[in-house]
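Derivation of every value follows stated rules applied to the coordinates shown; laboratory data play no part. What you see is a predicted model, and the numbers here were worked out from it, not measured in a lab. Cβ atoms are built from the backbone, for glycine too; each structure is taken alone.
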Structure 1
Amino acid sequence: MPERVAVVMITRNRADEAVSAVGRLCALPERPEVVVVDNGSSDGTAERLARFHPRVTVARSTANLGGAGRNVGVTLTDAPCVAFCDDDTSWAPGSLEKAAALLGSHPDLGLVCGRVLVGDDGREDPICAAMAASPLPVRPERPGFPVLGFLACSAAVRRSAFLAVGGFERRFVVGGEEELLALDLAAAGWGLAYVPEVVVHHHPSARRDTGHRRRVQARNALWASWLRHPPDLVRARTARLGREALSDAAVRRGVADAVGELGWVLRSRRRLPPAVADAARRLEQCAAP
């Protein structure tokens, strides 16, 4: 029997999208338990979800927790496998079962990340090709391709592993918040795998502010490095993003944001085990221009 699976979805001020997304989850053949965390919406999202999907658990946060809203959702289920979903994504039928089965049959696997198909034409998200070309050594006893990062909207985690490492860091909000969690899972000894047979569809919301997202992603990339990476990697990533900041105002603001919280970063810094640091080093070398 595959592991029981729950889906945790975060949303904020996208009532129409949230209601539709939950409808798609409830229609899946796996019939997963669904938990929605409303990140402080002011458009009646929680009320509409309760009206249209009364059997779904809706947790209302008075503040915008960002990606850390998923932490709340995970605590509200006892399913051993928890998949994440955004209000503009949907899991393909059967993919939740595949992800849960992989976590159930590989006791050292902490996370499965699926293939993301974007838009009506189903084009593959470029990050999938990058994950499939991971320079990390393949381990025959584990499925898919080994990775040290993932897209939250297409990931399924072992609940116990997720909770043990503390889940998503609230300060990271949404935009590259996955890297720190991936590093912490790997540091705790868990495997992370990209499995293309697990599929998620993504229809990006038109409400996205791409400039703001680049700003947050730059800040979070620096924070993840400063919080965990060895000194040589800290220098390399800081220099790379510093060069990008010269020609990109959003990245420049993100660098300034990161520096503004340097005190918290230094107090929270924790070095990676050598094997994980070596894996991060390989990936950073691939990212360098």
Structure 2
Amino acid sequence: MNIIAVDIGNTNIDIGLFLDDKEQFIKSISGRSRAKLTNCLKTAWGKIPVAESSKEKKRDGVIVVSSVKQDWTRLIRQIAKDELGEKVYIIGKDIPLPMTLRVDEPNKVGTDRVVSAAAAYDVVEDAVVVADLGTAVTIDLVDEKGVFLGGVICPGFGISAKALKENTCCLVLRRESQRQAAQLPKTKITKPKTPFGKNTTEAINCGLYYSAIGTLQEVIKRYAEKIDKWPQTIITGSAAKTIKDDCDFVDSFVPNLVIKGIVLAYKKYIAENTDYTD
């Protein structure tokens, strides 16, 4: 099965190519760069073989999308139509969600959360927590039967750092000068050398870094109390690599879990429809 899986997030668009179910590449591109997105999709589509039975020389592949940003979804649709002459299949619309959701409003849960949870459960086959650390942090729980129970959403590193800078600046402006307010540094979160900062930048870094780890551990603990067992935990997302070494309570770090979940969702859909037809 040949699939181009597209994960449209809040900041970037990840594009993965799978030929005969084997990963060829996964690339992360800014959603604002139409040229780079077009080039990546054209390159990926060009690697998909032509279907032997196709007189029109149609390629034997599909483009499957999970999206949290509708304007970028329209962009990918347009590129696929104009440059490839193909349609895209949207998870949650053209392709059903790959697992049952026991939440108040299933249609409002981000499909990225659902497909990554399904991918994790497909491997674990037991209660599992999936934490995705990106622009936002989502920590979701799946029970031992493979039912998505919900989760928590909190700000990611970038949002937290920006909020701290802007709100601290507002406080300083009320007390001192604008020049002093502007001195609060913009901080890129990295693994701290020590648990306490020796300057403002290090202090902010420590605060956000250990807050993320502490939040994750506390949420998992409360999930475990609710389901009477400690669930396996998988972390993914752009910031997961930063904290993983200090998360001894985490079982696995899996990059690009959403992309893998998109592939799983499509394959499950095809298998179920094939079984039904037969």
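Among candidates 1, 2, the computation of FRET efficiency 1/(1 + (r/R0)^6) of positions 40 and 112 (r between Cβ atoms, R0 = 30 Å, to 0.05) that gave 0.50 used structure 1. Looking at structures 1, 2, which one was distance in nm of label points 7 Å out along Cα→Cβ at positions 48 and 216 calculated from, given that it came out as 2.0? Going label by label, the one that fits is 1. For the set 1, 2, ranking by distance in nm of label points 7 Å out along Cα→Cβ at positions 16 and 232 places 1 highest.
Determine which structure produced the value -0.31, -0.50, -1.23, -1.32 for log10 I(q)/I(0) by the Debye sum over Cα atoms at q = 0.07, 0.09, 0.16, 0.17 Å⁻¹, calculated from the coordinates; the candidates are 1, 2. Label of the originating structure: 2.
Consider the structures 1, 2: one of them gives 6.1 for mean projected area of the Cα convex hull in nm², for residues 64-143 alone as calculated from the coordinates. Say which. Computing mean projected area of the Cα convex hull in nm², for residues 64-143 alone on every structure in 1, 2 gives 6.1 only for 2. Taking FRET efficiency 1/(1 + (r/R0)^6) of positions 96 and 240 (r between Cβ atoms, R0 = 30 Å, to 0.05) as the criterion, which structure among 1, 2 has the greatest value? Biggest value here belongs to 2.
For the set 1, 2, ranking by mean count of other Cβ atoms within 10 Å over residues 120-127 places 2 highest.
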